[in-house]
Each structure stands twice: as structure tokens, then as C-alpha cells.
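See the structures that follow.
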Structure I
Amino acid sequence: MTILVTGATGTVGRHVVDQLVKRGADVRALVRDPAKARFPAGVAVAQGDLLDVDSLRSAFSGVSTLFLLNAVAPDEFTQALVALNVAREAGIARIVYLSVIHSDVYVNVPHFAGKFAVERMIEQMGLNATILRPAYFMTNDLTIKDVVLGYSIYPMPIGAKGLAMIDVSDIGEIAAIELIRREQSAVPLPLDRINLVGPDTLTGADAAAIWSDVLGRTIAYGGDNARQFETNLRQIMPSWMAFDMRLMAERFLTDGMVPEAGDVARLTALLGRPLRSYRDFVADIATAA
């Protein structure tokens with residue numbers, strides 16, 4: 001049978017597709033523009049949009065397992081609910097949904113609140129799913145590497161509570177493992193939630209210290225100014241999204257993204273190897289600079 005991956009051309013989705021192909025899965029990728037899709041040989045491409053019910057019905061035909069990923073968008077919640085309802089209509093009984101850690105805590109942050117509502121829908125409708133809850137993506141810091149390298153400042157306002165940063169390659173591999181586990185099960189497996197975290201929980205000062213150590217010069221932490229963070233983001237994204245990101249940063253400062261006991265050990269066992277560290281991520285950037 002077939003595993004369908006939504007968001008297949010994105011940062012996480014590409015890793016999911018690649019890992020599924022490595023494991024010999026029959027993969028179908030949902031994309032808006034097939035002409036721009038570049039996937040490994042053997043990946044089938046379905047053209048569609050999560051708000052286009054007809055295209056979803058066509059893409060979901062013959063699919064046994066669904067990986068649902070929604071990008072941050074004003075209608076993200078509606079996209080997810082439409083997709084899950086069409087999947088249920090199509091008889092898809094195996095689902096992996098990419099949510100976010102502490103979605104039930106960051107209740108005022110739009111894209112967190114939307115994902116938590118989707119989680120509730122999955123649970124209350126009795127859908128057989130694994131809900132993956134990733135913490136802060138290390139790759140978010142690719143957007144600020146020029147500031148770090150050029151001005152010796154780590155500018156992300158991540159605070160002193162700590163974030164369990166995770167690499168997207170680990171997210172993609174864990175998602176693929178869960179998709180294969182559900183796909184190969186003789187019966188649909190019950191609901192499960194997995195926090196996706198990195199091996200270390202880092203504060204803003206910790207992140208700056210790692211950059212300092214790797215680069216061999218002092219990198220200062222830029223501080224906890226979430227309002228300035230919003231102002232900076234408005235130069236590269238819509239105002240609603242910049243405000244959403246600011247609200248998220250404010251919750252970094254008050255709550256952090258701290259793993260639960262056993263999270264790291266569970267993921268390490270699942271992968272059969274250590275999780276990628278933020279230090280390794282920074283070292284790769286430094287090497288390429």
C-alpha cells in the first residue's frame with residue numbers, strides 16, 4: 001500500500017520522503033506544482049492542495065497511511081481538518097500528524113493553538129494516529145547565521161528557561177519510522193504522542209556560548225526583546241506571522257520548551273543512534289562559512 005506525504009517539498013517533508021524511500025516504502029507526495037517537485041526515483045507525485053477537496057480525494061485514493069504536515073498559514077487549522085475528514089472518508093486508518101511540543105501550553109500562540117485543536121479532533125474522532133510534537137527546529141537558526149557571523153551576536157530571544165532544539169533530519173527519520181510502523185501493522189495502532197526533542201536543552205546564553213566555542217571568538221546573547229524580534233521579522237514576513245512568532249518567543253521566555261523525563265532516551269532508542277546536537281549543527285555552519 002501507499003504512504004502519502006503532505007508538505008513534501010518543505011524542510012521536514014523532504015526528509016520524510018527521503019527516509020521512506022530508503023526504507024523501501026511506496027511513497028506518494030502531495031504538491032501544488034509537480035513541475036517544481038524533485039524527489040528520489042520511484043516517488044509518485046499527486047497535484048493538490050489541502051483546501052481543494054477534489055484534489056485531496058484523488059490524492060488519497062489507494063493510500064493506506066497519511067503523513068499530515070501543515071505549514072504555518074492563516075487557514076492552517078481549516079487545512080488540517082479538511083485533510084483529516086477527507087482521509088477518514090477515504091478509509092485511511094493510519095495517520096502521523098506533525099504538531100508542536102507544548103501545544104497545550106502555548107494557548108495564545110495562533111499556530112500552536114491551531115495544532116492543539118487538531119490534536120483534540122484526532123483524539124475525539126477516534127483516529128488512529130501518532131502525534132509528533134517537535135520542539136524548536138535547529139534550522140530556524142539558519143536565518144540568523146549571518147548576524148552571528150557578521151556581528152558576533154546570537155539574536156534569537158529564546159530566554160533562560162531552555163529549548164530542547166531538534167534537527168529536522170531527526171524529525172524526518174522519526175516520522176518515517178512511525179509511518180512504517182503504522183503501515184506494516186496488521187491492525188491500526190492506537191493513538192500515541194511523541195515529543196521530538198534534541199539531546200540538550202539550551203538557553204540563549206548556552207546557544208551563544210556554543211557559537212563562541214565553535215567560532216573561537218565571543219558571541220554575545222542579544223537578549224529577550226520579543227517586541228524587537230517582531231519588528232525584525234516584519235521585514236521578511238507578513239505582519240500576522242511576525243506577530244505569531246513574537247507571541248511564541250514570549251512563551252519561550254516564560255515557559256521554555258523543556259522535554260519530559262524519558263523523551264531523549266525514547267528517541268535515541270527509536271533511532272538506534274544519538275540525536276544530533278546543536279553543537280554539530282553550528283559546526284557545520286562554521287565549516288561552510
Structure II
Amino acid sequence: MNNASTRWKLGASYVILSALVFFSLFPALWIVMSSLKTGNSLYSESFIPKQITLEHYRDLFTKTMYPTWFLNTLKVAVGSTVLGTFLLLIASYAISRFRFVGRKLTLKAMLVLQMFPGFMAMIAIFVILNAVGLLDSHWALILVYSSGAVISNVFVAKGFFDTIPRSLEDAARIDGASHWQVFASMIVPLSTPMLTYASLMIFNGAFIDFIFADLILRTEEKRTLAVGLYRMVSQRNSTEFTMFAAGAVLVAVPVTMLFLFLQRYLVEGLTAGSSKG
């Protein structure tokens with residue numbers, strides 16, 4: 001009886017997991033197949049196109065500003081990752097290791113800010129950037145994404161630093177190491193899983209974001225991929241849906257490669273702040 005019940009539960013689990021995988025992968029596979037079909041319509045009588053073509057990928061690089069959009073997106077994503085990870089590293093380490101006036105208030109403020117979606121601050125961000133003359137600038141996007149990364153990841157990073165024994169730092173200081181030497185030569189290498197996770201999240205968010213990029217960037221030559229592709233199909237009488245599908249496939253390639261290459265560190269980083277010492 002128990003064996004039959006166990007087999008039934010195991011079989012039901014396989015069915016549910018298979019269904020979840022199917023519903024997760026089907027939209028992505030459908031976009032890939034749509035990018036390879038002839039014509040401009042996404043409608044097709046069969047899942048696999050009867051005629052496969054790479055014309056839409058070629059048209060992206062010859063008829064649109066896709067290469068420029070891609071470089072702009074890569075520039076913003078890399079800049080946001082570097083600056084955001086650095087700010088997150090020093091902020092979370094300071095909160096974890098030092099006791100200063102306003103520490104608890106800062107943590108509470110960051111916790112409250114996480115409760116609200118970022119687009120609620122769109123008007124305020126627009127007014128501030130317009131006042132300082134940073135509208136239609138990639139630096140504006142980098143600053144917005146970097147500051148948001150600190151708020152959204154600070155508790156994960158702080159939780160990770162809390163698990164690193166203070167005795168390691170004390171021993172290094174007894175041997176004559178300065179605070180900066182302890183931080184650079186000991187804390188940063190030990191933080192590789194957490195930093196990898198945070199960097200991937202920041203890069204992915206900056207690479208695919210549409211809301212703030214559409215708000216800040218005004219000229220076509222400064223657009224990112226998300227904004228450029230949307231504008232391509234949102235124009236009146238535009239029917240380039242299969243070209244849009246091809247662009248969407250290429251957008252996923254850098255992010256997918258990074259996740260595959262760094263998946264081991266990503267899994268470690270996901271549980272980095274789950275326990276606190």
C-alpha cells in the first residue's frame with residue numbers, strides 16, 4: 001500500500017514538473033520558431049515553420065539600428081553591474097560589520113523601499129534627472145540601476161557577510177593587516193558566490209529593462225534594445241513581428257550564456273544570505 005502510494009505521488013510529481021517545464025519553455029520555443037519563418041506574421045498553421053529562413057536576423061543588422069541598440073544596452077548593463085556591485089559590496093559590508101548612528105533606521109528604510117515597485121518613483125526620477133541635465137544619457141540609466149541594485153540586494157549581501165566569522169578579520173589585523181587589506185584580500189574573495197549572484201541580477205535587470213530606459217532615453221541612437229524593438233513594432237502600419245521575434249531571441253543570448261557560465265556560483269549565491277551568524 002505504501003509502495004503504491006509512493007509511486008503514485010512520484011508519478012504525479014513528474015507529471016506536474018513536466019507540465020511546468022512545457023508551459024515555461026513553450027513561449028520561448030515559439031518565439032524562436034517565429035523568428036525563423038518567412039513573412040511578417042506571427043501566425044502559423046504549424047509549430048515548426050514549413051520554410052526556415054535567417055532573413056529576419058540579417059534584416060535586423062541591415063535595416064534597423066539593432067547593432068547600436070545592442071552596444072548601448074551592453075554599455076548600460078556592464079556599467080550598472082560594475083558600479084552597482086561595488087556600491088552593494090561596500091554598503092552591505094559596512095552595515096554588517098560596523099555599528100554607527102542611524103544603522104537600524106537605514107535598514108528599516110531600505111526594507112520599506114523594497115515594498116514599493118520602482119516605477120512608483122518614475123516622476124521623481126524624471127524631475128531630478130531633468131534638473132541636473134542627465135536626461136537622454138546612458139549615465140542616468142547607470143545611476144538609476146546601480147542605486148536600485150543596492151536597495152534590492154542589500155539584505156542578501158548583509159546576510160552573507162554576517163556568516164563570515166569575525167575571528168578571521170581579527171586574526172588578520174593582529175598580523176598587521178589594515179582594514180583595507182582585510183577587506184580586499186580576505187572579504188572580497190570569500191564573497192565570490194554572493195557577488196556573482198548580485199552581479200547577474202543587476203546585469204539581467206539592466207539588460208532587459210524597458211520602463212526606465214523608455215522614460216530617460218529620447219533619441220534613437222541612444223535607445224536600448226528593449227526600447228528600440230518596441231518602437232520598431234509600435235509604429236503605425238508596422239508589421240515587422242517576425243523581425244521583432246528575431247531581435248528578442250538575440251536579446252536572450254548574452255544573458256543565457258552568462259547564466260550558464262556562472263550557474264555554479266549563482267546557486268551558491270542564492271542561498272548565501274539564508275543563514276546568519
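General remarks:
- Origin of the value 10.8, where mean count of other Cβ atoms within 10 Å over residues 96-103 was derived from one of I, II: II
- Structure from which 55, 41, 37 was derived, Cα extents along the principal axes in Å, options I, II: I
- At a computed 1.8 (distance in nm of label points 7 Å out along Cα→Cβ at positions 144 and 208), which of I, II: II
- Comparison across structures I, II (criterion: relative contact order in percent (Cα under 8 Å, 6 or more apart)) gives the highest value for II.
- Origin of the value 0.75, where FRET efficiency 1/(1 + (r/R0)^6) of positions 216 and 264 (r between Cβ atoms, R0 = 35 Å, to 0.05) was derived from one of I, II: I
- In this comparison of I, II, the computed figure -14000 for helix-only ellipticity at 222 nm (-39500 (n - 2.57) for each DSSP H run of 4 or more, over all residues; to 500) is attributed to I.
Throughout, read-outs are computed from the coordinates displayed, never taken from laboratory work. Just so it is clear, the structure is predicted and the values come from calculations on it, not from any experiment. Cβ atoms are built from the backbone, for glycine too; each structure is taken alone.
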